[in-house]
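Following are the structures in question.
Quick note: the coordinates plus some simple rules give every number you see, no bench work behind them. As the structure is a prediction and not an experimental result, all values here were calculated from the model. Cβ atoms are built from the backbone, for glycine too; each structure is taken alone.
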Structure I
Amino acid sequence: MPNNEEIETRSQGSVPHGYVLGAGQGEHLIHYRDGGNIFIKADPISGSNNFGLGTQQLPKGSGIPVHRHLGQDEAFYVLEGAGIVTLNDTPHPCERGGTIFIPKNTWHGFSSPDQEMVLLWIMVPPGLDGFFRETCSRPGESRKQFTREQINAIALKYGQEFR
């Protein structure tokens with residue numbers, strides 16, 4: 001199983017032959033806004049040039065602000081908990097075992113008002129991984145602070161736009 005050091009080494013030129021990661025493995029980041037755990041499991045750095053995959057924890061009372069991806073399709077699978085996903089201004093309940101597909105340019109966001117929610121995300125082509133690396137911190141580091149304008153500028157670099 002690759003660790004973060006092995007994944008970083010792969011990004012410098014070698015191509016992996018596949019790998020297996022456990023639940024707590026992958027590149028671990030702490031979200032800048034709500035302190036939730038993010039694990040990047042597959043992306044161009046780890047050898048997947050065609051898609052990104054990871055998990056995101058939404059602590060109780062948090063969420064993901066409404067946004068869209070200009071050139072990427074995205075899918076989510078709810079691993080734990082329940083909440084609300086908003087697609088084009090229409091709220092939909094989502095719960096453990098639920099699947100959400102979001103085509104590019106679709107406005108969407110999540111809220112987890114009553115309980116923690118953990119999402120598996122897949123993005124084609126990748127890009128969310130880069131946004132997370134630039135905005136989130138590694139465990140033990142101070143959380144990064146951004147203005148709304150700074151977040152929007154970073155998001156646009158990765159084909160993402162917030163309302």
Structure II
Amino acid sequence: MSSTEVTPFWKTKSLDEMSPAEWESLCDGCARCCLNKLEDWDSGEIVWTDVRCTLLDGDSCRCKDYDNRAATVPDCIQLTPSEVRTLTWLPPTCAYRLVRDGEDLYWWHPLVSGDPDTVHQAGISVQGRTVSEEGMALEDYEHHVVSWPGEVPQTSD
């Protein structure tokens with residue numbers, strides 16, 4: 001790195017030290033965290049489903065009402081540094097998890113690539129891979145269990 005290059009903030013700051021704008025920019029827009037998960041009451045194991053949150057736009061991978069999401073979806077978890085330190089189900093590709101663990105962001109992350117579409121082009125996002133929860137009974141979620149949200153896809157950089 002030359003003397004004129006600046007080290008990216010995610011390599012120099014902890015999650016707690018980030019400004020609100022830096023914090024928000026860590027989200028790569030994959031929407032994996034917006035998939036419904038099931039928890040086994042006995043073991044505590046959490047499994048992913050391909051059932052998207054009612055507010056998630058399955059094409060853009062964006063929340064339809066981000067600022068007011070907790071009013072519509074009371075169990076929506078707003079990520080904070082404290083939450084990121086305790087949540088076990090964050091996807092392995094999640095920038096919040098990566099920074100928490102002292103790892104670098106993947107090449108497809110918009111902060112690295114400079115393009116918000118690379119997360120979709122790389123096949124990381126949930127784009128085109130989800131079903132709506134509207135009208136679905138909770139007991140039917142078990143028929144939608146998937147493993148891919150918890151995996152790191154094979155990609156090149």
Structure III
Amino acid sequence: MAESRPFWKTKSLEAMSDAEWESLCDGCGRCCLNKLEDWDTGEIAWTRIACTLLDGTSCRCRDYENRQATVPDCIRLTAEAVREISWLPPTCGYRLVRDGEDLYWWHPLLSGDPETVHAAGISVRGRTVPEDGIDIDDYEDYLVDWPMEEGPG
């Protein structure tokens with residue numbers, strides 16, 4: 001009997017079911033970090049300042065279903081958005097599938113364990129500060145490079 005290939009290798013982002021789509025998120029929390037964009041160059045600078053809804057331990061949204069009511073500028077990842085967004089971290093499952101790459105060994109779809117993203121040092125766990133109380137003018141004090149690092153392969 002032939003071995004079947006996983007859905008992320010056989011389906012386009014657009015063809016995935018809601019459950020498949022959601023399972024592509026590895027739970028790293030990197031996309032929930034505040035970013036600064038240079039208006040002249042379009043360059044993105046990452047901060048370690050986490051969205052008010054990001055749970056710093058689980059690295060998941062505290063109110064995923066209603067997040068845009070609390071955070072109106074939260075970007076909803078859709079297949080179309082993933083094809084247009086340039087700042088998705090290099091480890092992001094959506095970006096990897098978009099670019100025809102395979103998921104990393106620590107991705108829960110491969111490891112079977114949502115904790116491996118944290119154990120591999122990919123997630124934002126223990127690396128962030130909450131945005132509440134930080135003035136936007138002070139965001140530059142929190143700049144970091146690690147969200148765009150690939151980490152262990």
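Here are some notes:
- For the structures shown (I, II, III), mean count of other Cβ atoms within 10 Å over residues 88-95 is largest in III.
- Structure responsible for 15.2, 45, with Rg and Dmax of the Cα atoms in Å calculated and labels I, II, III on offer: I
- Answer label among I, II, III for the case where distance in nm of label points 7 Å out along Cα→Cβ at positions 72 and 112, calculated from the coordinates, equals 3.1: II
- For mean count of other Cβ atoms within 10 Å over residues 40-47 computed as 12.9, the structure of I, II, III it came from: III
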